[in-house]
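The next part holds the structures, each set out as structure tokens.
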Structure 1
Amino acid sequence: MSHRPHAPVHWSMRTGLVMVTASTLRKQPHLSSAERLDFFQQTFFAAADEFGWEIHAWAFLNNHYHWIGCATEHTRPLRRFAGKLHMVTARELNRCDDRPGRKIWFQYWDTVIASQSSHLARLNYVHHNAAKHGIVSNAENYRWYSAAWFAQNATPAFRATVENFKTDALNVPDDF
């Protein structure tokens, strides 16, 4: 594990599940349009492919995001994935706003998922984050979330298990 003062601890792991949350600086709504969210989502999945991350769930909002992924023996480090994602997206958002050099991203938090119950609770949390924030009443109606994908691709039994899993005991940075 590495640690810098005033920054979250980032775990160095080779393989396994992780949940990541990232915030824009001062919670600014830099992803405030469909075009910007589409751009971020496309860039996220391209970087995930490039760095070998298997994505299980995602939630992209105007000032933060969450995702759950799996690292394999071929996955490149999370800090490099996050670094490239943030660099590429900040550069493009700053170009669009004619604000070169502006800091877009604040930091990211990562949590190693060590148990099945933690994984199920976090899947439920991420899939319903848009509803939690009052953006939509049904998370499946928000296209920058994995809820609709999950509903279409998961078995009915697994979907019911995840959707009924309690999330109130989770400690996820999400005061956005």
Structure 2
Amino acid sequence: MKFNNQNFYLHESSYIDRNVKVGEGTKIWHFSHILDNCIIGKNCTIGQNVMIGPNVVIGNNVKIQNNVSIYDGVEVHDDVFLGPSCVFTNVTNPRSEIIRKKEFKKTLIKRGSTIGANSTIVCGNTLGEYSFIGAGAVVTKDIPSGFVAFGNPAKIVGKISQNGESIEYF
């Protein structure tokens, strides 16, 4: 399929809104929605039932598993893995009757990071390069590059290599 003069795959059940750029080789699977003003890099895989945007930047070679929503304020760098049903917040104190769109906090997911299934990343935090967040963790503070964090709230439990194989537990 051709869109924005770039070649990528878009499943017929998915939608792309205005002013969206999608990189070559990216695949957008079933029931996903890319909102206004998003940029998605090359060779990404966007799983089923994923919502991105508005105003979100996704790097190259990012793998987003099923049932993930990425909101305004979240920036995902190259080579990141987002596990199924991981969650991002955009304000720290949401209330239904109070509009806080001007209070969205920036959340930065740096190159090579892995976020496990069902994890929650509270807004305003940064995951350093090649950090590893265990399944079900709740990240409430920055995680430095190359560290592993598990639990609720997430605690640093070790170091991990760039290739994801060597782990040194504390």
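Which structure, out of 1, 2, was Kirkwood radius over Cα pairs in Å, for residues 33-120 alone derived from, given a value of 14.1? Clearly, the read-out refers to 1. Work out which structure the value -12000 belongs to, where helix-only ellipticity at 222 nm (-39500 (n - 2.57) for each DSSP H run of 4 or more, over all residues; to 500) was derived from one of 1, 2. Source structure: 1. When volume of the Cα convex hull per residue in Å³, for residues 105-160 alone is computed across structures 1, 2, the figure 107 traces back to 1. Given a computed value of 4.8 for distance in nm of label points 7 Å out along Cα→Cβ at positions 97 and 129, which structure among 1, 2 does it belong to? Here the read-out was taken from 2. When distance in nm of label points 7 Å out along Cα→Cβ at positions 57 and 113 is calculated for each of structures 1, 2, structure 2 gives the greatest result. For the structures shown (1, 2), distance in nm of label points 7 Å out along Cα→Cβ at positions 137 and 153 is largest in 1.
Of structures 1, 2, which gives 11 when relative contact order in percent (Cα under 8 Å, 6 or more apart) is computed from the coordinates? Clearly, the read-out refers to 2.
Here, each number is a calculation from the coordinates, and none is a lab measurement. As the structure is a prediction and not an experimental result, all values here were calculated from the model. Cβ atoms are built from the backbone, for glycine too; each structure is taken alone.
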